[in-house]
1. Who wins on relative contact order in percent (Cα under 8 Å, 6 or more apart) among 1, 2, i.e. which is largest?
2. Out of 1, 2, choose the structure whose coordinates give Cα extents along the principal axes in Å, for residues 120-191 alone equal to 42, 21, 14 when calculated.
3. Once Kirkwood radius over Cα pairs in Å, for residues 136-263 alone is calculated for every structure in 1, 2, which label goes with the largest value?
4. Supply the structure label, taken from 1, 2, corresponding to helix-only ellipticity at 222 nm (-39500 (n - 2.57) for each DSSP H run of 4 or more, over all residues; to 500) with the calculated value -24000.
5. Comparing distance in nm of label points 7 Å out along Cα→Cβ at positions 112 and 184 across 1, 2, which is largest?
Structure 1
Amino acid sequence: MRLILLVSLAMAAFAANSLLNRLALVEGGMGPASFAAVRLAAGAVMLAALVWARSRAFHLAGQGRLRAFGAVTLATYMLGFSYAYLTLEAGTGALILFGGVQVTMFAGALALREPVPPRRWAGAGLALAGLAVLAAPGMGSAPDPVGTALMVAAAVGWGLYSLAGRRAGDPLAATAANFGLALPLALLVLLALPGDGQVSGTGLAAAAVSGAVTSGLGYALWYAVLPRLPASVAAVAQLTVPVLAALAGAVLLAEVPGPRFWAAALLVIAGVLLSVLRISRGPSPPGAA
């Protein structure tokens, strides 16, 4: 029962990132680059504190190209995620992110020449079909194409980050270092787009909570429970994130998902279930949020 509660808290934290980002941009009037920078800074401080409390040591350097790759892909995820939520609703953005991450990691497995059973091909096809349904004409208005493209970029960034993270010996320490190294990249974007530097009290609070609590503590909690979960269970648990984000968005932000969202969600969830339930053997990568 305690394990189920901890997993539920981690999934709620990941879903909350979508709500907090959307709240800061739409209700708080905060710029997306500002949100990403504050989120990275707050997350870096929280994660570094957790690593220091555990081992009395913290290092940004090390692992050379892998660390640089992690920082770039993490910044791509953070910035794409923030900018996409200028136009996407919370649940829609989470679904695009979740489906895109799964497809990216499938493509990564192909690029690394890992064996891909027929079930994973079929699952990836269903997930892609779900994303196509989300963007296709009919069934109500389609999500904003620019926002969709930005969230797809975020999904590719997180998918690549997760693939690279499989080589990290200490996931928590690596994530803390990557948050710190990704922050200057977000600040460069903020400086390059000075009109994006709006900050409000509501937005600042939402970004700080998203970075320190739902990202920093959320990731730490997920890494703590992940070794105790079968890989298939960990992957299936992440299926709840888009649904939680959609339901919470309907209640808190009055963003009620239409039939297009639920049709796409069913296809994406079915595809991921088909892919992971019988073939996963190693630990599942951390969920995107």
Structure 2
Amino acid sequence: MSILDKFSLRNQVIVITGGTGILGKSFVAALAEAQAKVCIIGRNQDKIDERIALVKSLGAEAMGVVADVMNEESMQQAKETILNTWGTIDGLVNAAGGNIPGATIADEQSIFDNKIQDTIRAIELNLYGTIIPTMVLGEVIAKKGKGSIINISSLAASRPLTRVLGYTVAKHAIDGFTKWMSTELALRYGDQLRVNAIAPGVFLTDQNRTLLTQPDGSYSDRAQKFINGTPFRRLGDPSELSGTLVYLLSDASAFVTGETIFVDGGFNSWCGV
């Protein structure tokens, strides 16, 4: 197999949760360009239809399933729909997640003003919203004996970020879950099963826009701090995650498992001096 063939996802069935989000859109486009069969899972049919149209415009096959990553029964139903349509699952991208406004502490607030229930919801969304799809859809991959699962970590798991307690706790847990699942799958089901995580740097999305920009569109002080702490001196573009995603899903990363790959312009590496 040539090196180019190793990077190919042609005709592989890749399921992506959270595919209707901002980063999810970039992931969906990358999978389509790699000629995968893309299954988009989300909660909004209209947004799913938009992503299906995007995939088809790039010359790949697509299907969508309205399902809730926080509900095991919903994920079981999604699994049956996928298997009835395409017969298998080769890869899973757990892109559902994000922060919850009530779980973010404003600068002028005490940390004890943090809304506990919203913080718990942020933890549940990011952690359980990864574990449940992995346990349900990942079983297909495990029994097949070959495939790749990608989780979404964060800078917050390595360099704790102020103001976002629930998100930080959840992403630490994602890193632990990634290592645990990668170990168990390999030991129990063989050396062609891989679980890794991508830790994006700071990308401007609808979910963090109020944190990173002013009403006039200029960067907030917080965004400027991120930029100042990044050797590349800029925020990331979602499309810059695509290469890492395809690499980790493809045979090009056949001996890579249990890892968290940072795509952050050097933020995590730099000490500031």
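FYI, it's all coordinate maths here, none of it is from the lab. Model, not experiment: these values are computed from the prediction. Cβ atoms are built from the backbone, for glycine too; each structure is taken alone.
1. Values: 1: 40; 2: 19.
That would be structure 1.
2. Label of the source structure: 2.
3. 1
4. On the way: 1: -24000; 2: -12500.
So the calculation was done on 1.
5. Across 1, 2, distance in nm of label points 7 Å out along Cα→Cβ at positions 112 and 184 peaks for 2.
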